[in-house]
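No lab work stands behind these numbers, since they all come straight from the coordinates. The structure presented is a predicted model; accordingly, all values stated were derived computationally and were not measured. Cβ atoms are built from the backbone, for glycine too; each structure is taken alone.
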Structure I
Amino acid sequence: MCKRILYVEDNPRNMLLVQRILEADGHELIQAWDGESGWETAVSTLPDLILMDLRLPGDMSGFELTRRLKANPATAHIPIVVLTAYGSGEAEKLAIDAGCDGFLSKPADIRQIRATLHQFFAPETAQTVIGAYHYAFI
């Protein structure tokens, strides 16, 4: 079940950690280092899932990029999971309000990342998990 996952992250160490996890599990990592390149890459590659940092260099935050992607009919269906150092409840609420489908706080461990990806990629559980997650924050 190889999936293409876009990770929008400006920290090379975080990128490398996620790359190792994803590649060990047979997934393809697509990298973007800021909001603008994240937008361009998402639109051009249409990944299966997007991992999103909230604080990005440049003019477009992860919140804004998420809103743009969810407003675009070509990318609106792509699940977006936040992976951020902003672990507060307020950041999580803002991320969900922006359109994110999941939320992980850094430092996320390998098990958390794998479990979250499994929730979105396992066909028998994906709809239940996503629906339950949204319900908890509405």
Structure II
Amino acid sequence: MADDRFSVRIHVSAVDNASVMLDALQAWVGDVDVERSTFASHAGPTMLTLSVNLHRKADLRKAWSGLSSDALSTLLEDLAGRLDDEGSVHFRVGLDDLVAGRVELAAPGAPRSAKVRCKVAVYPGQTAEARLREMIEVALK
């Protein structure tokens, strides 16, 4: 559905290799456009943010299926607690795992993580939780 969105945001610090982060992100979500924005951090050095916003159904399927089966199972168990009022699920992916080629959920409070948000369109008779649960279950197969 065209109204579904899957977005990933990575803050790249001055000591990180931006091209490695970019490659790891694209290895997960595919060869999609990555928006780059720079800003001065409160500590002084310039920071880079890599952002991906997926809208195509095939891109969303690839992003969900790129998550490890442990991550998907955890998301299924915790789905109700991760949903916000707008029908979006939020989670973080560990950057060290991502660079190593694994897409795992980050531990709560992990300082090095990518922020992920998936919002689904909901039509009469549907709930965001049911739609997200279906997407995750398809990715687990």
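Compare Rg/Rh (Cα atoms, Kirkwood Rh), for residues 47-102 alone across structures I, II and report the one with the greatest value.
The maximum falls on structure II.
Among I, II, considering only Kirkwood radius over Cα pairs in Å, which has the greatest calculated value?
Checked I, II; max of Kirkwood radius over Cα pairs in Å sits with II.
Check the numbers for mean count of other Cβ atoms within 10 Å over residues 15-22 across I, II and tell me which is largest.
I
Out of I, II, which has the highest value for distance in nm of label points 7 Å out along Cα→Cβ at positions 79 and 111?
Max of distance in nm of label points 7 Å out along Cα→Cβ at positions 79 and 111: II.
Just checking, which of I, II has the largest value of distance in nm of label points 7 Å out along Cα→Cβ at positions 7 and 23?
II
Suppose you compute helix-only ellipticity at 222 nm (-39500 (n - 2.57) for each DSSP H run of 4 or more, over all residues; to 500) for every structure in I, II: which one lands on -15000?
I
Between structures I, II, where is relative contact order in percent (Cα under 8 Å, 6 or more apart) highest?
II
With mean count of other Cβ atoms within 10 Å over residues 71-78 derived from the coordinates and found to be 16.6, which of I, II does the value describe?
This figure was derived from II.
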